[in-house]
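Before anything else, here is the set of structures, which you'll find just below.
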Structure I
Amino acid sequence: MREVVVLGVGMHRTGRFDDISLSAMGREAVLMALREADIPWSRIQVAYSANRDAVPAGPGVRILGTVGMTGIPIINVSNASCSGATAFWEAYSAVAHGQYDVALALGTEKMARGFRPPQTGVDSAEAAMGLQAIPSWFAMNMKRRMHDYGETELHYAKVAVKNHLHASKNPYAQYRKVFTLDEIMASRVISDPIKLLDMCPTSDGAAAAILCTREVARQYTSKPAISVAACVLRTDGYRSLIAPPVPSLSRTTSQMAYDDAGIGPEDIDVIELHDPATVQELIHYEDLALCPTGDGGKLIEEGATEIGGRIPVNPSGGLLSRGHPVGATGVAQITELVWHLRGEAGDRQVEGSKVALAHLEGAGGGRSDFKVATVIILKK
């Protein structure tokens, strides 16, 4: 396999943009990535376009046609919350295995406001009994952890405080308001004990990344070329619905990524991880082996995951505050981490960043009993 580098990245700000089309957002992200990479559009050989909810389906050709119709293969990707990361994985694989020398990963989304509606045609027993409201999944996770590990609602509120503080320094974030602990705790309950500010918003947004070989990179940008040290995508094997899997899918995926990169969690300088709800951030601290199982609450108490802490997590504001335009989120994480590795993240810069990790986990087809996870490790 060949070494793959990220040559350029770009992003449209996350938010609610009723007057901006999906194509316009995607085009802005792609053009920004091309400018960063100092590479012409005609040099892109293949594109993978991620989106979960586009109507009509398969928007890649329409979006990229506004950049230039060059006849390249354009592949549409949909894979729950891992959609954008899957487009990146496809682009990485195409370059690593020698199919193409230059590939584009694009993620876009425009989402309806409010909670996602129940899905039809879902055959899990849980869904048949009515468990299709996503906040309810996270509420049960909270209750379980409070019982097993002694965490309290204050632990989860502190995750929201941290991520909103980080997002206040991010011009691409959907919400840039700083919240106090009391404000988080006072937000209305939506699925006991989940509160409104424990959950990520629905969002519009777009992000793009250009991947290529090290040899191609030398021909273009003078910016540091960021190497993809590991790029792992996995789905669940069989497991019982009676008890949670041990180890979790995210844990086995992250271990494969650490092995591929030849490093351990102690070598990571900055992380963007999947935090659709505050409790999920604590769970994924443990999945990524940042702390022992059950110690996620201790990590947030210590301030270890704040900018300036031992292992900063979600300096962008994460899904909670930067926003979660599902198809774009995975590529947005990569964009954020590339900026940190280059020292270009502005007021939220994690100083001295040399190794970064992006993590996402998605539920397949509305089911809580089938998941996909991605872990991508980048090196300066």
Structure II
Amino acid sequence: MSSSADLPASIQWHTRLEDLPEDARHLLAMAGERNIELGYDWYANLTGTVYKDSGQLRFYVLRRDGAVQAVLPVRLDATRAGLKIAALANFYTALYEPAFVAGLPVSDWTTLLKALKKDFPRAWCLWFSPMDPDSAAYHALLAACRESGWVSFPFFCFGNWYLRVEEAWPGYFQKRAGAVRSTVKRMSKKFAAAGGRLQVASKPSELPQAIAAYEQIYARSWKKPEPHPDFIPGLIDTFGRTGQLLMGVAWIGEQPVASQIWLVQGERAEIFKLAYDEDFKEYSPGTLLTTLLMESVFDQVKEVDYLIGDDGYKAAWMSDRRERWGFVAYRPFSLQGSLAIAREAVARLLKRLRRKAPAEGI
């Protein structure tokens, strides 16, 4: 009996997402059912707003006997040292992973990386992040790097706080720290007395007002202006049309004072973006919005994900922390790659020695 790995492999690439064949789009859509940021709709918004009209994107499609096995989205970055091939991701991305069929052998991942090496012989560096270090894709890509002649170095990206939903809302909320419960109780009264109200917008007809409120709040918040101002409106439009978006807005009178953007897919909810007007922080509108939105999804999801970073407030709501990692890989028989390998090796050795120094009395 022959396995799928015995069938002939072929690779094609496309520069535009919309040029992908239907079965490749379907594989991306299936990945998006596990995590929104792995899916076709996510990439459609990312490429349409952040990388619009870029000729530096590649969507590699691997097939066996004509059947699609994997889609690898990458971008080409021109650096001072030369060409770098990176995951199609940026600072909006909380998780990257190619789309692939279950059980894809390392030999097929190796075939993909060898294709990159052949198509871009001057590329000296691969960069894949942020990824789940416990995932099959992460380990398979690392193994494929070794098999295809790249020298790889894993690195930490960020902490990721999340909640495993294992009970009903009243029991969960009762277990929050006393300071959280007290804040919600006190500020709910103070907020209401000031003419405050909380809104959850999910219908397409509600979104234009919610978007305008979010943009007004963001402009008055502590956050820096968005470097890609079309991304968030595009995200809201994309997932608002598919019913996978919740927007929370806190109002005092007609003044929007806080906003949150959540993405909901299947049994997962992601807290994607939040902002508040610092002139109204005495009412804790962000905490009140988080409480309302958490309660609104609690009976339909099994996980709430706070995405990127170890901000202190996240532990008050979440139950667990995991990490996102990436890896950089260098071509050893190129000048730039060889120098980078040497620098990485020395830097990591010095870091280990510094960690050991106190314990060993060095």
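Data for the structure
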| item | result |
| --- | --- |
| Read-out percent of Cα pairs over 23 Å apart, for residues 179-274 alone, computed value 60, structure in I, II | I |
| Parent structure of the calculated result 5, 21, 28, 22, 16, 7, 1, 0, given that P(r) over Cα pairs in 10 Å bins from 0, in percent is the read-out and I, II the choices | II |
| For relative contact order in percent (Cα under 8 Å, 6 or more apart) computed as 26, the structure of I, II it came from | I |
| Test item: distance in nm of label points 7 Å out along Cα→Cβ at positions 155 and 187 calculated as 3.6, pick one of I, II | II |
| Of the structures I, II, the one that 0.70 was derived from, the read-out being FRET efficiency 1/(1 + (r/R0)^6) of positions 91 and 171 (r between Cβ atoms, R0 = 30 Å, to 0.05) | I |
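The numbers here are math on the coordinates, done by the rules we state, and not lab data. A quick note: this is a predicted structure, and the numbers were derived from the prediction, not measured. Cβ atoms are built from the backbone, for glycine too; each structure is taken alone.
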